[in-house]
Structure P
Amino acid sequence: MEIGVVGKPNVGKSTFFTAATTADAQIANYPFTTIEPNRGVAYVRSKCPHVEFGKMCNPRNSICRNGTRFIPMELIDVAGLVPGAHEGKGLGNKFLDDLRQASALIHVIDASGSTDAEGNPVDRGTHDPVEDIRFLEDEMDYWIAEILSSNWRRISKTAETMGKKPETMLHEKLTGLGISEAQIHRAISRLELPDRPSAWSEEEILTVAKAVRKVSKPMIIAANKADMTTEEDLKRLAEVKDYIIVPTSAEYELALRRAEKAGLIEYEYGASKFGILKPEALNSAQKKALETIKEFLDRFGSTGVQRVIEEATFNLLDLITVYPVEDETHWTDRNGNVLPDAHLLPKGSTAKDLAYKVHTDLGDNFIRAIDARTGRVIGHDHELKDGDVIKIVARA
């Protein structure tokens, strides 16, 4: 699964991406710094089962630190969005195309109100960041609606003649956007629409687009530049309904990760504090900067970057962590590595879903699975739980 990092230019979007992934995205104080989408890997945290097993793990596709497993999640940072993007303004068409396969979106906004609608710097507090949340919703809604509206009458009448369900027809129209038929069904089942899609008005098509967007591209708000905000600023943002909103300072997170990498401080992603390892190596400006960051952590509990990624992963996408093994007694692979892999799967996934996640052949030749904790044999439709350790048995 892929999470898109979105927002208008100059809100700290690329700084957020770089801080989250330690990738080298371009960072500058002017619109359209990001043109080609940057891809990188962030990590989400989960308790590693090796702690209860009593034997150190040997991670292969993830990292384990002090009993916490850091599991990779792909992020994509795309070109900044400006009003009118669905009409091709700015880099709108490219922005929207780059988001086709994103399963969830992190909307980075300038919570301090110091950038205008197009991303140009303005005096702090002179722009309302709530407007940015609404305009992104509108641009995506109109984008999806325009895809649906193309040849709508002809396609919908043909589909009705063939007896296709509305969700099937809509799914065919939205092929390539990473939206499932089940998501579309869930979206339109809540709406009051004419029985025949060919009778839907333009307004009703837009309503459908909005519902589909909410279900298929859920968003969390990273209220960036929170170090420049007042309590009133954050209180106003907190009143926005339907979103998780996290006060964030991507700049501070990036500074901490770079200082940690340089061996100057001890810091774990998402932590509420850090320790200085080499005070003698810090100049006065660096000491002052770290003190400012400490005050921010004391105020908010973290820089917000790691929290946003994990909220998107475990809340919006509702993913769980599962550990496949080949030896259910020793929790190892064939080479004796303890708990080598950690996989993120949608809540409700089955043992057979895990088999396919590991390898197509395992899924195709699935016989049964074994819960390594209990030793109990489980079937293909057994629903997995977060933290499960599972052996897959398949035909050779």
Structure Q
Amino acid sequence: MSALKKLKEKGYLKRRRYEGIIFLVTFGAFFGYLGHVMGVTNLLNTLMRTAHDLLMNTVFFIMGITVLTGALGRLLIEFGVVRLLEVLLAPLMRPLFNLPGVSALAGLMTFFSDNPAIISLSNDKNFSRYFKTHELISLTNFGTAFGMGLIVLAFMTGLGYFSGAMIGLAGAVIGAIVSTRLMQFFIKGKISPDKEFAGGGDEEQISFKSEGSTFQRFLNAMLDGGKSGVNLGLAIIPGVLVISTIVMIITFKPADAAIGYQGLAYEGVPILPKLAGSVDWLFKFLFGFENPELIAFPVTSLGAVGAALSMVKAFIAQGIVGGNEIAVFTAMGMCWSGFLSTHTAMLDTLNFRELTPKALMAHTVGGLLAGVSAHYLFVLLSMFGIA
């Protein structure tokens, strides 16, 4: 082993030791504080009971939705409905998003499935050739703004908030416009000449081909779509159980303040609301939030919208959610549905990893404006008695 390699290995091991020490200190301080306030036994019981309740009453509910919407989405693709919608929406793409008409397909695919659909499309040469370089890169922001859209809408509507969900969809569209165009502004004319390519092609050549009888195609599409829904439902379990449990335990209070902590599900130390409470006037102005606990939803959406959805029932049970909050949740949930992972993966496959910070910045702004737009749209429509 060369001396240089030994030095590099020694430096790597040293960094790993420092990381281990920092992790133990941070982990111990966080759970040590929670255990000090709640009691260690109550803390452990709350963690396990919250995770169990989320699994039984939220994850399986969401999985049921993902299976149904997965089957529906695949049927719509198989029998040309998505293609029809693409043709209808194509004229709006250039004036709204400054993208070629075929980009409507990207929005529809992520809406009916999830953000990763945009990655496979961007790698398809039959699809990407219709875009100029800056347009294809901004497609990351466009497609991500509609990720899991059908699932989010179905979830919110199933809770009895149809109008709020539709207003949220409008807010998500506004957020997508802002995010996409802002990303194009950041990068247009700043891409290395050796990475530039010109778009152009016959969009009508894009098609979905399938074989077999109508009944066989119907059966295969329904079962394959339902299977993809199961996979998606399973994929959200770690996010819901880990992220939501941790966020909830720093969001909610004891179930009964007079008795104190009992180790029940959804108890916790309200650290997040206290932090948000210092600027609660801002959240009220932007989103109309009357309770600082509600900020937990958009924060969680940054990583996993499935985990964020798991909080809605708890908010409803506490009586702190109405039509306005559902509209804001829907808009920000769709716009921020796990974009922290999707942007990095897609830009890496396109060989533009260095543009990831710009994409994240643009989409953060887009998601915020999606929530603001949904709030003020709800207020405006409420004035006319529509919402």
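Every read-out reported here was derived from the displayed coordinates using simple, explicitly stated rules and does not represent laboratory data. Keep in mind that what you see is a predicted model, and the values were worked out from it rather than measured. Cβ atoms are built from the backbone, for glycine too; each structure is taken alone.
A value of 191 for volume of the Cα convex hull per residue in Å³, calculated from one of P, Q, originates in structure Q.
Each of P, Q could give mean count of other Cβ atoms within 10 Å over residues 155-162, but the derived value 18.4 comes from Q. When relative contact order in percent (Cα under 8 Å, 6 or more apart) is computed for each of P, Q, which one produces 25? Structure of origin is Q.
Looking at structures P, Q, which one was helix-only ellipticity at 222 nm (-39500 (n - 2.57) for each DSSP H run of 4 or more, over all residues; to 500) calculated from, given that it came out as -10500? Of the options listed, only P reproduces it. Could you tell me which structure in P, Q was used to calculate Cα extents along the principal axes in Å, for residues 291-370 alone as 47, 21, 16? The read-out comes from structure Q.
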